[in-house]
1. Distance in nm of label points 7 Å out along Cα→Cβ at positions 427 and 539 computed as 3.1: which structure among P, Q?
2. By the measure mean count of other Cβ atoms within 10 Å over residues 491-498, tell me the structure among P, Q with the highest figure.
3. Comparing relative contact order in percent (Cα under 8 Å, 6 or more apart) across P, Q, which is largest?
4. Determine which structure produced the value 267 for volume of the Cα convex hull per residue in Å³, calculated from the coordinates; the candidates are P, Q.
5. Computing Cα Rg over 2.2 N^0.38 Å, for residues 291-578 alone for each of P, Q, which one ends up highest?
6. Going by distance in nm of label points 7 Å out along Cα→Cβ at positions 299 and 411, which of structures P, Q comes out largest?
7. Upon calculation of Cα extents along the principal axes in Å, for residues 211-282 alone from the atomic coordinates, which of the structures P, Q produces 46, 37, 17?
8. Taking FRET efficiency 1/(1 + (r/R0)^6) of positions 67 and 459 (r between Cβ atoms, R0 = 41 Å, to 0.05) as the criterion, which structure among P, Q has the greatest value?
Structure P
Amino acid sequence: MSDQLIRSLTPEEARAEIERLRREIEYHNELYYVRGEPEISDYEYDQLMARLIALERAFPQFLTPDSPSQRVGGTVTRQFPVVRHEVPMLSLDNTYSEAELRDFDRRVRELLQNRPYDYVVELKIDGVAVSLIYENGLFERGATRGDGVEGEDITPNLRTVRDIPLRVRGEGPIPARFEVRGEVYMRREDFARLNEARQEAGERTFMNPRNATAGTLKLQNSAEVARRRLRFFAYWLRAPELRHGTHWEALRWLREHGFPVNPHARHARDIEEVLAFIAHWQEARHGLEYDIDGVVVKVNQLDYYPILGETAKSPRWAIAFKYPPDRAVTRLRAITLQVGRTGIVTPVAELEPVVLSGTRVERASLHNEDEIRRKDIRIGDWVLVEKAGEIIPQVVGVLRERRPPDAVPFQMPEQCPVCGSRLTRPEGEVRYYCPNASCPAQVRERIRHFASRDAMDIEGLGERIIDALVSNGLVRDASDLYRLRVEDLVPLERMGTRLATKLISAIDRSRSRPFERVLYALGIRHVGWVTARALAEHFGSIDRIAGASVEELMQVPDVGPVVARAVRAFFDEANNRALVERLRAAGLQMEQAPSRALGKGPLAGLTVVLTGSLESMTRAEAQARLERLGARVTDAVSAKTHYLIVGKEPGSKLQKARALGVPILDEPAFLQLLKEAEAGGGGG
């Protein structure tokens, strides 16, 4: 919605549009965060939010605390007030053995004097426990556990967590005041993305998702909290007015009123079913998108809680079974250095191969020189390796009692291992940098990023060929790719005329990639795919972005001062501006093409999901063609999906589509749909 259109609205028209947008955004929040069935893309969601924020800025009299716009953050605090919990947040007793769990069951049976009872078992999310207070259906206050009696009021930060309802939804009575407790956590992919960004910025990386979550909730700037995509699961309700008889009923009420409850919670009839649940998730947990460190076992009947009672620190009606961490012991054979596309030099542990979480691990992160010294890691040591967030192998400790006499302390080299340039370590940073932008390692990583699937998607340009191109001096930056000829490539090892011709054709096809993908391909620090698209939509051309001030860049949704300064610094560098001009001369798109709005076109009204790999085009190209024709492309299959497009090696979406009766199109049928629609023949 343009500024001019906003200014033309009457207050009543603005109020109606604000309320409509809030309802639509909350609807999509529930689909995405609670039901797991999104209907629109992240970009479409961001556009709805941007319109709402613009309207609320123009008509501030209609801004309310429960507006979805308040999730984007912006509050900067100097300290967190201390609040006292109305009911203490007790910690749970832990056990690692079946025998102790059976002993817990025996104590419950004896205390209840053989009254009938059963259990609820829930995954123990490895995050940070919080308490949420609601008054008159609105989120009023959120606090950390703290010492169990007092915690810190972090309400502004918790408002940014989109899983947490700002207003209670659902049918039936809602208590005037009630409390919900749950776990704030970070998904593994968001943790990996955060650490990658921090590494590129030369900042200390987090050890695991829980550590990242705890650090994020303590940030003083809620806008930064919003950018880190924290999530929430509710696991406890205190609402005496509702008179629930069981914990299972309380969980159902939470689900029905908009709170995300972990879908894997189960009602267990006895201790044998509890043990079966624990055994199943010991291995199955590796397939989750978030970390768990065990299972929580709770007596189901709430009336029994006063009878069972509690100790000074823990309730007697619940216990946590903890899984031992997935760790392995192996030998550190060497420490090598890895040079990234921004010049960051990272030490890497070269290990004797070991199996961890079902995968073979030969290399692990050592983060930086300070971490190596702090842990006293030496070459030749026997080390303890685990996966941070089940994703990134890392060395977490040393078995000093097994240290061989010839173990060698690590000394950070003074020169880049690839180009020989003298390494630098800026004051106040923990990272070393290779300052040579022409370093072959940096060039290779920049080219690899440029050609990647989400960027220019140059099929066939893999690591082996990139190494050969850079080593033979054929490519010094991305623009050199567009000057390559078949005869340049044929002499390369294992190339040949046929492969060379295919690669040149793939490079030529990439000239037509849309502007936002070119912008992402440039590899500007902190600018991921979503940010690149937002910048492209806002400014419309590379020239306008290059000429924008930090303040102007910060007007783009989701662009804060760190990103804005990184974009400004990129275009302030003469070599980068020259690269852009060479890419422009090569025919790459430097302006945003006018796009047909969703909901208009021969496929208007269709919701489509893609799964598997297509032979005739990439998934991104398929999505672009569908959207140009007016269709909406989403990530999850639901009852409202009109078609599932199936390529090779489809995922679980195919099974779900069959279960829901969603029409399934193979690639030939999909191509026929596109052909008819592009010819004006419809297809809905």
Structure Q
Amino acid sequence: MNDSSRVRVSIVGVVVAALFCSLLARLWFLQVNESGTIVAAISQQTLRTVRTEAPRGVILDRNGLELVTNRVSWVISADPKLRGLSHTDPTRIAVLGRLSETLCGNAAKTPQCANVATLTKRLDDPRRAPVEDAILATDVSNVVRTEIVEHASDYAHLSLVALAVRRYPYRNDAAQVLGYIGRVNADDLKRHPDYGLNDTIGRAGVEAAFEAALRGVPSSQTVLTNPAGQVVGDPVRQTPAQPGHDVRLTIDVHVQDAAQRALAAGIQVARTEDWTDLTPTYGLYKYRATGGSVVVLDTTNGDVLAAASNPDYDPNISIDGFNALEWGLLNSKQSNYPLIDRATSGLYAPGSTFKLVSSFAAVAAGVRGKDEPFDDQGCYQSTNSTDKRKKCNASNAVYGRVALQKAITVSSDAYFYSVGDALWGVWKSGDQGRGNAIQKWARIFGFDAPTGIALSESSGRIPDATWRRNYVLAQAKRGIEPYKSNTAGYIGWNPGDNMNTAVGQGDVLVTPLQLADAYAAFANGGTLWQPRLADAILDGKQVITKFAPRARGQVAMAADVRDAMLAGFQGAVQDTQAPGTAAKAFQGFPFAQVPVAGKTGTAQVGAPVPDCIKHLPNGSNDVTSCKGDTSWFAGMFGGDPSHPRYVIVVNVEEGGRGGNVAAPIARQIIEAMMNVVPRSGPIPNLTTSHD
């Protein structure tokens, strides 16, 4: 090889070496860069936890019957990959369009039907975490499920999932007590950050009050997601769900059903009765009977055996959430607000049932002894007021000489008006302790305060001079007439105010539950119980938490006064000669088998006739501003006649006389509870009753 050849070989060798080094450098660069990318990608992956709601606990009645349980509902869920596709992606468009057609079928108004816009809204809900499945449809039919299974390729990223949803087998019975559930909203998530967007939460009643026990522990999956929010690989960690605990109530579903049925039937009968205050002077009108309630308590421990409210509703319609039409109807004047639990939250003037309080107040304050007679000539005129208008008994009935026992039996308003007037005189003289005896005894019996039941409830109102002053000044400050223009004319506490209070009228407001609790304290001899709705929280058959009866007060009752009053209450139901105000409603009842005592009430609402009537230009009358009387009955029955075992309170809004409507309803419920053979035929027309 000559020198020229050696040079050429050397040059080729240098070139080859250079190329080889370049290749090595490139391989090194690619390897390091790829490793860096992988490391960077891994470092950007995130651990997220996905939760699935556990089955809620069952709600049982006192005998173990299921008032609220669960059923299987098939739902269609979409995984996060479908949500991650753009709105113009062909797959997303095709899947949602096909699903809408399948859900609606040939009937676009079926409950499961949803158009593409609705499905898109459910899929893209901004509150949902990126790794959460979106529920697009619930309670899907077998036809829809079959279609999705057989044509799975047309429903990419969709799954069929069986979930446990609520079922209320007794439908309307105890609807307001049991409450309902709904999907969580933004406010719920702020208060409960551990809830997921697909979770449900108790909205009212027992469902809300015992949410913590009923909910259970959701299942969880911890997954790895990439920066796009997509799940990478299998779950890192999984925890199974723990079903919620069961709640056993004190409610007896058989008593509850009897109360619900008798109340509904009694309201229908009341609507056929002539509105006696209007007919015949102003034309033929019937009572409106817009609603009512029933409460049944065990006087020995405060157990709530029944709490019915009318109008009612079927909580099963809340399973998928109320739609706009349903929600609007349930919260409208047209339906008279069936979501309101009238037993615990309804506020009413108690009428003559409040004489329970006034009786003790009269004797304790020394203004009327239990045996001291009063000459009832049908009306009473205040001895302390310059207003000489008389206040009269119902129908101006004259009862002659009456002491406490007979005053209760015949419901002598004049007797109790005189008590209220006398107590006002004591108050005005400066002895406010004795003068406020009605208010004092009302609060001793638990009025003017919540009862403590495990439900939403109203506090009621017991008026006095302090309340009146504060109320008038507050109304005047808000610019409300007539208080704004005449504060001085309304701020005082007058004899008529205390007289009205004595007969459960004027500004007195109570709930049916408060009234039942007060009568239960009288029946058992003085223990004012906190109404007990929940008996226990259970894990299967094992008791986790037991709710013992709890006394919230004691009522010190003089034995001789209580005896006289109890005899008066017995006479109101059993005495046909006096006559008792509920005697006609209980005619033929086997009192030897089941002792019954009680008190009727007829409470005026709003301006009296004819002040409420508007005279129209054409000479006709408009009575829409007139309100019918609230019909009441508070009864004690069963067990020892001297200490009755049960209390029942019935009220019907704008139902008329207590003896005509509320008392017959109570009789039907008592008959059902105590296995008394009911009298034949419907509730009779009892328009001759006087209270």
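1. It must be structure P, since only it matches.
2. Q
3. Q
4. Going label by label, the one that fits is Q.
5. Structure P comes out on top.
6. Largest one: structure P.
7. Checking each candidate, the match is P.
8. Q
No value in this document is a laboratory result; all are computed from the given coordinates. Please read all numbers here as calculations on a predicted model, not as lab measurements. Cβ atoms are built from the backbone, for glycine too; each structure is taken alone.
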